[in-house]
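Below: a set of structures, written as structure tokens.
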Structure I
Amino acid sequence: MVTSRAGEAAYLDSDGLGIRPYRLLDYSAAEWDRAIRAYSRVFYRPPGSTGPGELDYEQARAELRQAAARGLPLREICTRPLTLRMMFELYAPGLPPSQIDTARLYHDYWERRVIRDQRGADQVPTSGPAGADLSPYAEALGLLMAAAGRPDVAQVDVYDRLAARVPRGRHGLREALRILTGRGVVVRRDGRLAFFHQSFCEYAAGRALATRGGRAVDELVAQVERHPDDLFLAEIAGHALRELEVCSGDASPVVARLVASAEQQVVTTGLRVYARLKHISEPVATRVRELVPAAERSQARQFVDLVPTVVQPDAARWRADLAAAWAHPDPDTRARVLRALTRLAAQDPGAVADFLVEHQCLDWATSP
């Protein structure tokens, strides 16, 4: 049995290789409801009992269900097994921030599991060497995996290639990996090292490149352009540009470069990165909105689906982005715009109502 993301699986000749595909989807509404109930019982106190936190598990479950049902970006976190578990590990016995999205979740996870060791929102961070900031080691490991093009590396290669590049050399590296393993960030399997999930490997590599900035980010983009079908690299680029934004950097020039590519897969990466960023220069945003109406159907559909998954600073951004998608001739893209609006209505019903009127959405939806 092998596992792959859907995008990478599309490159496999399943008929020629005799592969029998089995697609694992996000949780359905019923499944994530059961998952939230199960996690709440583990991470929160029983009703009527005393214990840490103000909420019992029934109250926590109700709050999370309501936020997900309202269509807030929290929904994506709740419908994916990995991010749902990460959310409970980080924020229980409290609740996650109301305006949380996946990018914030990964950033907070790094803050509490790599920069310090804090197991749960109410726990005091570990003191002494065991609670040290291990970012240099985790970032170096992520970069090594990115260079290898795979989310795990042989343990012997880690020591041979990283000892001279991290604080305190081989001894410091050995101790850091031991602590990161104890924190659950790194796992050891058959003489190889990996992060607890491939997506966190991609985040570590992207964060490392963002903190280095400048030439490191430029080289990453050049690699994406040279290898447009490398989706592992594309995900690293996405994390790098989102972290660059967090570090008060401007990812707009990089987005402009990606969407101007002659390679459609690079354009797809650029559109996905743009949709996940909170701040973008107006000239680049205008250029993206000019591209979307004529984009490939798959690009336009992905673009629309991402819009409600990110906490944006104001409604003007998503209104302009969805207006560009509404101009696409693909009926399914327009239907996805309407679904996105149903989610955004919980956050800003007035802006959604204005959009529906301005673009005559209901006339289109009810026309034969």
Structure II
Amino acid sequence: MKQVILSIFILLFSTGCASNQIIDDLAMIDTVTYDVSEDEEKPITVTINFPTVSGEGTVHYDVLSTNAKSSKDSRMTLSNETNLEITSGQLNVSMFGEELARQGIDDILDTFMRDPTLGPRAFFCVTKDKAATFLFQKQKEGPDTSKYIRTYLEKRTLEKESLNFTAFQFLRDVSDDGVDPFLPYFILEENHISQEGYALFKKDKFISSISPEMSAILFFLRKDVPKGTMSIEIKANDENEQEKNSFPIQLVFNYSKSNFDTVLEMKKDQPISVELNIHLEGSVLEYTGDELLDEENVQKKLEKDVETYFTTKSQEFFTLTQELGVDPLGIGALIRNQLTYEQWKQLNWDETYPTIKLKVTPKMEFMNTGQAK
């Protein structure tokens, strides 16, 4: 019996050593970036980073970059730049430079669909300038840039106040004719990373970015985002009070959607009408006005101010998406689900979408007003 136990122990120990040796021989990609190349024959620049461990046990990231004819071709050329075996099973983030994203990323998406080693849970995002810059430059403070973006997107996903698309989710919406995808939009200035809203896509092509303010409205209008946090400016009850405040009165609040109803109206020879009735329950987190928030009339005014803000900004956002020809709200999917397949195909969605009438009716109810400043 002792000999059996000893044999198992030796086998496990040997296997562990072998595994360590294999891992030491691997370049496990953490982040990959895609940019437009200046080489006409090799139009795409692919850059990867992967962790390596020094003899002292310190982890740092090596970066490799190559110009290639396609994303598939880049794998072979990158392999020629290292003695390690490149693997993508641990891929966490894929970043697309804005210039390349405008041209379309269909070739890259095809690679993700066909290569089973590319993780479906890897986050996608767009960068204002060259995406590779994020891997070559270091932040002044904090972790490595690729780790920062990964942990940032993981945090935002857990908050459930936004949608941050993985490879699987993006591919799903790209192939859906009733909705257009969007991705987080990052900038790098003075070695500091920040998210500046979201990048709107028409299928696989980047069309435009939207501000953080408009991004908040996007998620307010999405049924699959259950809650949010907002900061808005509001007007005082009278001019005298407004004059006493040297800065605009600020209201910070959170909300959860207790009810989200959609009403469609489709009549012959009339524009399709979509109405969103959204009931919100929330709390005041900060208020810089002078009124006492425990007074019912003050609370009712704040609720009305929030409703007016959401109504106005929702219309601005929807008008913008119609002008851009993108449908990040999935209005097309709502309408398609009410039609037969033949009716949907006859509708010609690209021509119909700009004519859609959207009415948003929010109902805000503050359950907790907290303390005024």
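Values quoted throughout were computed directly from the atomic coordinates according to the rules given, and no laboratory measurement underlies them. Small disclaimer: the values here were computed from a predicted structure and weren't measured. Cβ atoms are built from the backbone, for glycine too; each structure is taken alone.
Highest-scoring entry among I, II, by mean count of other Cβ atoms within 10 Å over residues 182-189, is II. If distance in nm of label points 7 Å out along Cα→Cβ at positions 134 and 158 is calculated from each of I, II, which structure is the one that comes out at 0.9? Derived from the structure labelled I.
Assign the value 11.9, 35, calculated as Rg and Dmax of the Cα atoms in Å, for residues 126-213 alone, to the correct structure from I, II. Derived from the structure labelled I. For which of I, II does Rg/Rh (Cα atoms, Kirkwood Rh), for residues 206-293 alone, calculated from the coordinates, equal 0.93? Working through the options, I get structure I. Taking FRET efficiency 1/(1 + (r/R0)^6) of positions 54 and 110 (r between Cβ atoms, R0 = 30 Å, to 0.05) as the criterion, the largest value within structures I, II is that of I. Looking across I, II, the calculation of helix-only ellipticity at 222 nm (-39500 (n - 2.57) for each DSSP H run of 4 or more, over all residues; to 500) that yields -11000 traces back to II. Assuming 24, 45, 25, 5, 0 is P(r) over Cα pairs in 20 Å bins from 0, in percent as calculated from a single structure, say which of I, II it is. This value belongs to structure II. Quick one: distance in nm of label points 7 Å out along Cα→Cβ at positions 70 and 262 came out at 4.9 when computed from one of I, II, so which one is it? Structure of origin is I.
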